[in-house]
Structure P
């Protein structure tokens, strides 16, 4: 799937469009911050995977935006 860009969603349901910019840098710029923490999610096989960032008290899940026809 060809990535068209990224979008972030916080724990309150607010969305933050990122575009094609690197997600971490774009989010730090959006919130005028210099530091963030990575956020991880446990998988069914017992491992963890990186899913987003914690910035300014917000838990931001980052998603790749792609064309729907490519995903099917």
Structure Q
């Protein structure tokens, strides 16, 4: 799956989350979104894929689902 497919799926399943994330292209801006939506940094998890790639895992606001951000 390509990024556009993942984002299209997010728009379909969680339009409010997708709207809030549109245009966010840095970790700094993502942390700002976490703060605005009430996602505590203590609730985040990071998984190292290799020396260049990491997955940042965050709970979706008010749900029992998670969203994963791939970072390089």
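Bear in mind these aren't lab numbers, they're just calculated from the coordinates by the rules spelled out. Predicted, not measured: the structure shown is a model, and the values here were computed from it. Cβ atoms are built from the backbone, for glycine too; each structure is taken alone.
Here volume of the Cα convex hull per residue in Å³ is compared for structures P, Q. The highest value is that of P. Looking at distance in nm of label points 7 Å out along Cα→Cβ at positions 31 and 55 over structures P, Q, structure Q comes out largest. Among the shown structures P, Q, from which was the value 2.8 of mean projected area of the Cα convex hull in nm², for residues 23-62 alone calculated? Only structure P yields this read-out.
Identify the structure, out of P, Q, from whose coordinates relative contact order in percent (Cα under 8 Å, 6 or more apart) was calculated to give 17. That value comes from structure Q.
Quick one: helix-only ellipticity at 222 nm (-39500 (n - 2.57) for each DSSP H run of 4 or more, over all residues; to 500) came out at -11500 when computed from one of P, Q, so which one is it? Attributed to the structure labelled Q.
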